[in-house]
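None of the figures in this text is laboratory data; all of them are computed from the coordinates on show. In this text, all values refer to a predicted model and were calculated from it rather than measured experimentally. Cβ atoms are built from the backbone, for glycine too; each structure is taken alone.
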Structure P
Amino acid sequence: MKRIIVIFLDGVGLGDADPEANPFMHVELPTLSSLLGISHLTREAAGTVTGQAALLGLDAQLSVSGLPQSATGQTTILTGRNAAAVLGEHYGPYPNPTLRDMLAQESIFKELLQAGRPVAYANAYPVRFLDRVQRGKGRLSANTQAAYLAGLKLRSGEDLRQGRAVSALFSNDFWPEPDFSLPPLTVRQAGAQLAALAREHTLTFFEFWYSDLVGHRMEREEALKVLKMLDDFLAGVLERLDYANSLLMVVSDHGNFEDWTTSKHTTNPSLTLLAGAGFQQMTPHLHSLVDIKPAILAYLSE
């Protein structure tokens, strides 16, 4: 059975090779460098393809004026429809009724589940968040909203304790319930845990939202820590990836994190990384956020 792991990074584009603006210019990323044979992930490096991986910059502007936003970008990724064009504007951070309807009817989660394909939304959430969701009070990203509307399980701290979920900040060190006991888990081990979960599912989706928050706050030192964590997390995933049958996709909805000169989103292309089984065949089909869902479905149907 073919499988795909999607690691979603909120607000990470490919920016210029400018040390004054771009955090990617200031930190060594050994995992990504070994995959791609390049020192820095920048706009100029988009289109790099090696025998192990491909780095792409996908169009998040989608022929709609204004700065790309999370709700429309994520909805576009999950539905394969240009959500910003549907609304006539980029919109976010949380989906409005029109976008929620699109997510309820057209998300890749729903389509795969209806076809009898197992899907996992890998994020673990604290009890207070899950309680708010049950009461209809939780503010959900488009990604999480789509998972909930499709009937996917929103995983808990107990799933995390059993090794069947991943914390929003990768390791267990930052779990927001201080009285809830969790085993030690490094960032690298968390990546391996995600890859292990993926062996049981056609699509395994993990959302990392912290990158967008750090970008908005323009926190330089924290940005470098995030990049090191991300590289370590990917190392853990790749160490356990089933290279014969599984594809790893790292995708984003818009730019932000990659530009220290602004607290707002950017029009930079969205960072996309492919590695694993069949990445060479998928690469030519990805040009914008609209292409992600159909590319995944085509891959899984082969």
Structure Q
Amino acid sequence: MKNIILIGMMGCGKTTAGRLLAQQLGRPFVDCDELMEGHTGRTISEIFAQDGERGFRSLESQVLEQLSNQEGLVIATGGGAVLSRNNVVSLRRNGILVFLDRPIEEICATLDTKDRPLAQDGHQAFVARHNHRMPHYLTAADVVIHDFSTPEETVAEILEKISELGKKFLIINGPNLNLLGKRNLGLYNHESYASLCAMIQRYATEHNSTATCFQSNHEGAIIDQIHAADGVYDAIVINPGAYAHYSYAIAEAIQGVDIPAFEVHIGNVHAREPYRSGSVTAEACVGQIYGLGFEGYLRAMDYFLKGGQ
């Protein structure tokens, strides 16, 4: 059973909503700040005063790593937890990240700044910190919550959105696939790359999921995209194109991240030139599909939608 992890700015209601959510689900509730205080015998203010923010973040990462190895928890994180990519990767390994996107004006109107070291620099600095963190929250989140009329309504929206949660797919297409519809028409028909992406994204939406399409003719860009996907996406569907036959670098990138990948080829690679039969990248993936045309991408997505990992 995956953890439910609440992220967001201080004062957005993570602890209040977390306790109520845990009570409704019959799960243990963990407040990361309280856990750190218990481990160290010091308050958060004392940790900041004695160790600085850098020391606090290091301790926070240790605590989050420990929690990520447990199951069935409701966890309220500190406001800056998602600033560390390693924290996000750890938490998503066994958790659903829920961003409480409470309007900054409401937070400022109700926030008690006592014992909150990062809220001591005034209103303008606090808003600037919120704006800086917003992209990190949105990138990390599996679910975004907007109803803060009451704690009960917030929890109701969390439960509703979690029940509808699908998968976050990264679809990677390699060299020359941007030319779909322009080359090898007997093999690929007249469908364009844009139509492929539209079909994939429509299918993802139908299954309460999301799909981000990426295409590059450059090996390094594909490797960078795979690295950047770690802790962000649930699964990768990749058509490496000709790189499938010799790119050990892409294979190692797939092996190096904690995301399962499925390899797809539009045509039947075994009915073409002999060199196309071998794939070094497929060895790093959980499976390979070829010869089904654009449908192959959907069948690869189905593997993950039906619980494959």
Structure R
Amino acid sequence: MMQKYSNNTKIIIGLDHGYGNIKTAHRIFRTGVECFEEEPIVSMNYIKYKDKYYVIGENHLIYQGNKTDSLDFFILTLAGLAEELKFRGLHEAKVVLAVGLPLAWAKSQATDFKKYLMQEQELFFSFRKENYRVHLCGVEMFPQGFAAVCNAGLMKGFNMIADIGNGTMNVMQIIDGRPLEKSLVTDKFGVSICMKEIQKELSKSAGESIPEVMIEPMLINGLQGRTDDVAKIVGRIAERYAGDILKRLIDYGYKENLVHLYVIGGGGCLLRHYSDIASKGNVTFIEDICANAKGYEYLAMQKQRRQAV
């Protein structure tokens, strides 16, 4: 039986729609979506929506450019709602979604993305065989990356944000707390580029395809003393990719001794383990992978408070 939301207050749920992972303020899961006409036999990790079954998280989505081109991100939104409602002890709620888009696309794609997410306002679905009912009251849209550092303090002087995800790298300059509109860059140079290069090289070496799940721990945690042939290939390509990221950041205005760099997203792990940038004084790694989702919620709450005055 669904737990009733006890009053008419709207709750805000932040969702960070990455190509590698979906993040809420308290949960993270892979973006894979597989549709089935019948109930899955093995997996319990599925959404049931309109008589179809969607297994979640067995892989990562392929980069699409526009997130409204398929039903995938809508289904992943349902899974994200279920994960966060479960965390909050709810199965029924009135929800305002707080979401984001890559910096340079926030204006051009915001209207379509809002319409896409609001295609159904009354949502009835199940996740892991638990029923959920959500009345979607609205969608608030914010720039990805900036949301993750919006409560980082005054940010005096010259600052740069580098949000490095699976599909894109997003860059923004902030001077004395004010984001520079003309500095917004979305570069299709996410971590998936590095992963594909590693898989290609390992396939040549081993004569067979190597799944992402066997490579990811070395990208996230470093080689941790491994010296085998696989680790050497991963290390060499990851170092090259990290070097290419730094070159691009310099092209976008990063100056080591003058700019405070904030690094966000999964790509930060590669910079930490496969470059020397972590040793620099003016570099801050935002290690909370849910920082964007939390930032979206914070910004949405601030907006609601301003509108209530």
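Tabulated data for the structure shown
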quantity	calculated
Computed 1.8 for distance in nm of label points 7 Å out along Cα→Cβ at positions 32 and 208 - originating structure among P, Q, R	R
Value 33, calculated as relative contact order in percent (Cα under 8 Å, 6 or more apart), assigned to which of P, Q, R	P
Structure from which 21.3 was derived, Kirkwood radius over Cα pairs in Å, options P, Q, R	Q
